[in-house]
Structure P
Amino acid sequence: MSAKDIIQAFPTPASGGILSTIDKEACEKAVGQILDGGEKTLHELADLLVEPGKGNDVQARHALHATAIRVGGPNKAKQRKAFAKALAGTLADDRPKAVKGFILRQLQICAGNEQAAAIASFLTDEDEHLYEYSAQALEAIGPSTTDHFRKAYPKAKGAPRLTVLQGLGFLRDEKSVKVFRSASKEKDLEIRLAGLWGLMRIASTEDMQFLLDTAAKEEGWGRIKATGYCLQLAEALAAAGKKKEAAKLYQNLKKSRTSNNESHVRLACDKGLAKLK
């Protein structure tokens, strides 16, 4: 059975764009047929996807999303790997970037490290938010994807560069500590904050003073965010049993945040110090 025939089991929107009638059993059967059809059926299904505004592909999108969710269930590792491999393979085909964006979002649900390289190839692509969808999918896979972010960072420009840097921070990549420090000194505020956030995420006592000194130089919104990262670092150090370092951080913040609009910071420091006793 062709993919076009299989997706007829999925509903089309009624008036008002609402999916009011869904035959669950028929949809479940269709998902099974998609999985049984392997790469051939999945490529046919991907071929039915179109750019937003260029046609009606509601059933194809519904079918692909439903299948991505189903293979993520318990005791379905074999199905998930086969589906994710075939789905990632469709990214190499000549498709509109908006369609590839949808495919990347489905891979975020089901992909494993085996698909990371195919996904990572879009980390520097600013069109249709592909860099963002790529990063989210890699982050969902986990720390094993950090190398892809490291390789992409020097090549990335603009929004993708910020997203890749944030990805390294999200994954707590200790090998990127120099990247975080360097980013914390750049002219762009968002890059600086992402660098400080990355240092906070890896919770290194070696960078505690660097974080404090850099945060103290910020003004306005940057100072607010950077100070928050310092507080989060103190909490992380305390949770790791490094009470002496956490206390030093709290005391420094309390002493340096003296303006009227920073009273909440001093209060947070007092509460943090009290918990250390």
Structure Q
Amino acid sequence: MNNSYFRTIAGSAMAFIIIVFGSYVIAAQSATTGNWRASTKEKQPGELHISFERKSEKYGKNSHGSFFSYDDLRGLTPEQTKNGRVRFSIVREAGTLDCEGSFTDGVGTGTFQFNANESFVQGMRSRGFEFNDERLFSATTLNLTLAFADNLLSANFGKLDTDDLFKALIFKITPEFMAEMKATGFPNLGMEELVKARIFKIDAKYVREIKDMGFGVTDFENLVKYRIFKVTPEFLAEMKNEGLTDIDPEDVVKLRIFKIDAAYVRQARAEDPNISVEKIVQKKIGAWSRN
């Protein structure tokens, strides 16, 4: 099978990782001041969405936003976001964002100043992680903590770098998730594979269900393909009921790509009980003749 489509999607996923992660890293340069904009959301009444924007000679204008609980916004209440002047702070282990400005009908704007916490820098350095100004700002907005780093270090993740801390935090890669995934028969999964698992919604339950169908999947990348092309345990059960009990992951993916369902397999096998998946695919696209 031509794998170009899969490579394109998988590549897009990794580009997504870079973009998501990079948006936090790039947003924090050596400058410690910038502008903020906030808005209330009806669907999330207990949180406030705040975007931080800064300019630098190297990267130009950079911005990113996050939702913050009012518990994390010292000096700001939901009532104050209706109208009036405000001053509030976001205090995290990595540093503090002091903000001031005003709100009008639930929309706020103003300026901020960021001050890093040197003890956080030293604490991370003692654990083998280096943090410059960019990462300190990101660690503050994302609430990266020493305890989070310790939790990862205490698990069997192998060697971790600073980027891995952010990936784990953004994509919710916990020691528990790692242990569950490794217990399904993939003991050598690294951070990159675990991030893919989160992006494509591959959890231990899904892996077990696929394996319980009797289709051996020994390569994690095949599970990624399965998720991309919507291969479900139910689909595998249907193929198995139609007599396709010994097909490899590549053939399973072909069946999904060309939208071959149980009824089509049943018809093809009625005409030729020994027909292969490859010829079923050719038949589907009109490229095969029995002669």
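Please treat every number below as a calculation from the coordinates, not as lab data. Predicted model, so just to flag it, every value in this text is computed and none were measured. Cβ atoms are built from the backbone, for glycine too; each structure is taken alone.
Computing Cα extents along the principal axes in Å across structures P, Q gives 71, 38, 37 for structure P.
Which of P, Q yields 0.65 for FRET efficiency 1/(1 + (r/R0)^6) of positions 221 and 245 (r between Cβ atoms, R0 = 25 Å, to 0.05), as computed? Value 0.65 for FRET efficiency 1/(1 + (r/R0)^6) of positions 221 and 245 (r between Cβ atoms, R0 = 25 Å, to 0.05) corresponds to Q out of P, Q.
Of structures P, Q, which gives 78 when volume of the Cα convex hull per residue in Å³, for residues 53-116 alone is computed from the coordinates? It must be structure P, since only it matches. When semi-axes √(5λ) of the Cα gyration tensor in Å, for residues 141-196 alone is computed for each of P, Q, the one that comes out at 19, 11, 10 is Q. Computing helix-only ellipticity at 222 nm (-39500 (n - 2.57) for each DSSP H run of 4 or more, over all residues; to 500) across structures P, Q gives -20500 for structure P.
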